[in-house]
Structure P
């Protein structure tokens, strides 16, 4: 890892360590920043490539054993043949009896 790589990773960690909040509000920014930190290209806008092989909110069809139409769910971050990520926002807070500690 050269100095530029190290600086990108340090900037990423400085921004995201200790973050809290709504995962839906943060996950795309987090993953775009991660792409920059590790030096890879982020995904193109959804709909730019046929079938969206690299995108946020990838449409995934789910089929039940019943003869009903499939339902559509969404994977938070997807790259065909590489990964499918479902984001979850972490926190140091603990919730007990409907109170945040």
Structure Q
């Protein structure tokens, strides 16, 4: 619930800066390593947005997978591991961010 509340606060701050009367759609990219369930986030967003200019706005969630690869051999993985079969250390790029990409609003 707190993530949805934080998301809404940021959306409303931008909407206020732009003089919006209504928020119609929000597009947010969520890294899969944040372990947020899109259905739960959508439900929580609907709950916290009630009574605001974002009420009934559409929330589009784009899940971003991390790039996980061995720093030695370059082998790619679907899940984070500490050490590759070759003995190299696995690096994780992305998948841990939450970014509001777009806010459609009525001004």
Structure R
């Protein structure tokens, strides 16, 4: 979960063994600069706690980008919205569900 600092928030999904590239991520949503959402703002913004933040079921449907590496997978795992709960899903189904898109956003 990232923010522009001007009340614009975005969700980015990257492989667990990779890191979000903030510059690539910003470009993918036509922003000049983004930063990680402060932990103190996570619950009130998303409805989720750290470690349980999911691209599915947030308080609001935020623009979401999934790393392009997921596009050729039969399924991926994302947080199920609770610590320790995972959701196995076809990435194309996830894209449809959250009205997301694929982009190269990892380092």
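Which structure, out of P, Q, R, was percent of Cα pairs over 18 Å apart derived from, given a value of 45?
R
Of the structures labelled P, Q, R, which one yields 31 when relative contact order in percent (Cα under 8 Å, 6 or more apart) is computed from its coordinates?
This figure was derived from R.
The value 2.1 for distance in nm of label points 7 Å out along Cα→Cβ at positions 58 and 82 was derived from one model only; which of P, Q, R is it?
This figure was derived from R.
Taken together, the values in this text are just the output of simple stated rules run on the coordinates, not laboratory data. As the structure is a computational prediction, the values presented were derived from the model and not from experiment. Cβ atoms are built from the backbone, for glycine too; each structure is taken alone.
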